[in-house]
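Read through the structures below before going on.
No value in this document is a laboratory result; all are computed from the given coordinates. Every value quoted in this text rests on a predicted model; they were computed, and no experiment measured them. Cβ atoms are built from the backbone, for glycine too; each structure is taken alone.
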Structure P
Amino acid sequence: MQASLLNCPAPAKLNLFLHVTGRRPDGYHLLQTAFQLIDRSDTLDFTVRDDGRIRRVNDIPGVPAGTDLVVRAARLLQAAAGKPELGADITVRKRLPMGGGLGGGSSDAATTLMALNHLWQTGLTRAQLMALGLQLGADVPFFLFGRNAFAEGVGEKLLPLQTADCWFVVIEPGVAVPTAIIFSSEELTRDTKVVKITDFPEAHNFLHSSFGKNDLEVVAVKQFPPVAEAIEWLSAFGNARMTGSGACVFCSFEHEHQADEVLKQVPSKWIAWKAKAMQEHPLAHLTSS
């Protein structure tokens with residue numbers, strides 16, 4: 001019987017703040033951010049093959065299997081492990097919107113690396129998987145890191161971060177925001193003052209803090225009016241802001257019933273949902289340090 005791992009979560013992330021502090025000679029932007037895991041996720045199934053073939057076995061509109069980060073991650077691990085005979089059938093059940101700033105594609109790739117590293121018994125450490133993940137995207141190392149983090153560099157320099165045990169209301173404004181459009185904008189601030197992890201408020205205070213901002217938000221709201229509208233509406237209930245390069249907008253709440261009350265009032269033109277803050281990735285136990 002072939003080895004399988006089913007219902008593997010690929011959780012979303014929120015950027016509690018996101019500052020652009022500079023730009024490297026190669027064009028990559030230097031960032032500072034606080035990554036927060038939440039309990040809403042895509043779900044992936046993996047079944048090992050012994051013929052070296054790596055297949056995504058279901059269709060995802062707009063994402064050809066050959067260019068999917070999930071397939072690319074599996075091939076990268078296959079090459080790094082030096083085991084060309086190992087393969088996999090992969091099913092990806094999408095729940096996270098594309099172009100939403102929730103890290104869905106990056107999280108799917110990280111879950112693929114963790115799951116196949118375990119199934120293929122390749123024995124790569126978390127640090128080795130993170131190095132592979134960085135080749136796929138700047139957010140992938142965070143999901144492999146295994147817990148919430150304060151991030152610097154292009155997002156790959158990570159320090160553990162204790163965050164509040166809270167709930168979030170997330171609104172999908174109905175548009176997909178291409179990351180490249182935001183980062184290439186001439187209106188993007190690229191010189192926000194560098195902060196230290198000690199500047200970040202204690203976890204229980206962040207709920208009631210306006211610490212930091214999302215530098216990408218200013219660009220996104222001008223080019224995508226639905227994002228601006230969602231932020232304005234959700235701001236009536238707290239410190240609402242955009243996550244990542246958009247388009248999703250979120251606000252934090254101390255208690256679940258508060259989030260429920262806000263959800264009842266969200267205009268029907270938007271998709272909205274609540275999510276609980278998590279401290280650790282649910283698959284972190286699969287990978288050795």
Structure Q
Amino acid sequence: MYTSMETIALTITLLTIMIVYFVNQKNPFRVFSILLHRKQVVWHLGLLALILFINKLELRYESTFTNQQDYAALFYTYEASILANIQDALRHPLLTEITTFFYIIMFVTLIAVSLVSYLLKEDLKLFYTFIYAIGLNYIIAIPFYLFFPVNEAWYIHPQIDFLIPSVYTEFESQYRNISGLNNCFPSLHNSISLTLLLLSSRSSSRVFKSLFYVSVPIIMFSTIYLGIHWLSDMAAGIALAVTAVWAASLITERYTLLEARKIALLNSVQSPLE
């Protein structure tokens with residue numbers, strides 16, 4: 001599973017297909033048909049892709065924007081041994097396997113499952129809110145990564161171990177390219193995971209909601225247990241998620257209202273002609 005980024009991508013793809021079918025009882029590939037007939041959906045996906053591309057540029061060129069100061073020392077002074085004590089008390093090979101799986105595989109899988117499920121159900125309101133909320137998570141976080149760099153906890157704290165390499169040995173050489181060492185505050189793993197959970201709670205499907213109610217807490221816990229994030233990163237991520245979902249909901253309401261007015265106007269113009 002962790003032999004290369006390709007096998008990781010394949011695992012995520014297969015898992016997404018299986019979960020989407022189980023949760024929705026619909027052919028996951030039907031989503032491509034929906035994309036062909038809804039220009040607004042494609043436009044929104046393009047907008048999200050652009051934001052993700054900007055995040056990729058930030059990872060590549062952040063060294064030219066930051067002063068290379070590491071603000072993790074601020075967190076280290078008051079979080080002290082809390083994280084080390086948590087890791088020492090709970091450390092177990094099986095738990096490390098499980099949390100690594102959720103941190104690397106399930107995190108991306110949940111994003112994909114949300115996207116495909118909202119489209120299959122043709123719940124465009126939730127789909128738009130999902131796009132705006134994920135986009136806002138990145139837009140708000142990127143300035144912090146550029147001008148408030150915070151290194152991962154294991155890199156600073158002498159009593160905290162980075163546990164992922166014990167499961168995924170090539171993490172630093174393969175995965176690190178998409179996961180900046182000093183892009184900790186706020187934690188996007190926490191903010192996006194909680195964003196997905198908050199949005200899933202609006203779904204009418206119990207099975208769908210249960211998937212997130214179980215998975216998201218494990219992902220959020222993994223960010224601390226695996227030695228990656230500070231508690232401050234998690235707190236900021238939670239605040240970011242709540243803010244992003246709130247703002248995205250307002251944007252969606254405005255957008256859908258404008259779309260409804262546009263359709264009503266077109267119908268009123270066509271009616272006399274008929």
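Kindly point out which one of P, Q the value 22.2 was derived from, the read-out being mean count of other Cβ atoms within 10 Å over residues 70-77.
Numbers: P: 22.2; Q: 16.2.
Only one of P, Q returns 22.2 for mean count of other Cβ atoms within 10 Å over residues 70-77, namely P.
If distance in nm of label points 7 Å out along Cα→Cβ at positions 30 and 230 comes out at 3.1 when worked out from the coordinates, which of P, Q was used? Spell out each step's value before the answer.
On the way: P: 3.1; Q: 4.8.
Attributed to the structure labelled P.
For which of P, Q does volume of the Cα convex hull per residue in Å³, calculated from the coordinates, equal 131? Don't skip to the end; give the middle numbers.
Values: P: 131; Q: 142.
The structure behind it is P.
On distance in nm of label points 7 Å out along Cα→Cβ at positions 78 and 198, which of the structures labelled P, Q is highest?
Details: P: 4.9; Q: 2.3.
When distance in nm of label points 7 Å out along Cα→Cβ at positions 78 and 198 is computed for each of P, Q, structure P gives the biggest number.
Which structure, out of P, Q, was distance in nm of label points 7 Å out along Cα→Cβ at positions 126 and 158 derived from, given a value of 5.0?
Computing distance in nm of label points 7 Å out along Cα→Cβ at positions 126 and 158 on every structure in P, Q gives 5.0 only for Q.
Suppose FRET efficiency 1/(1 + (r/R0)^6) of positions 14 and 262 (r between Cβ atoms, R0 = 35 Å, to 0.05) works out to 1.00; of P, Q, which structure was it derived from?
Among P, Q, the structure yielding 1.00 for FRET efficiency 1/(1 + (r/R0)^6) of positions 14 and 262 (r between Cβ atoms, R0 = 35 Å, to 0.05) is P.
Please state which of the structures P, Q yields 45, 34, 30 when Cα extents along the principal axes in Å, for residues 118-221 alone is computed from it. Could you put the intermediate results ahead of the total?
Numbers: P: 45, 34, 30; Q: 47, 31, 23.
Traced to structure P.
Match the computed value 21.1 of mean count of other Cβ atoms within 10 Å over residues 6-13 to one of the structures P, Q, and report its label.
Details: P: 21.1; Q: 13.8.
Matching structure: P.
Starting from the value -8000: which structure in P, Q was helix-only ellipticity at 222 nm (-39500 (n - 2.57) for each DSSP H run of 4 or more, over all residues; to 500) calculated from? Could you put the intermediate results ahead of the total?
Values: P: -8000; Q: -23500.
Traced to structure P.
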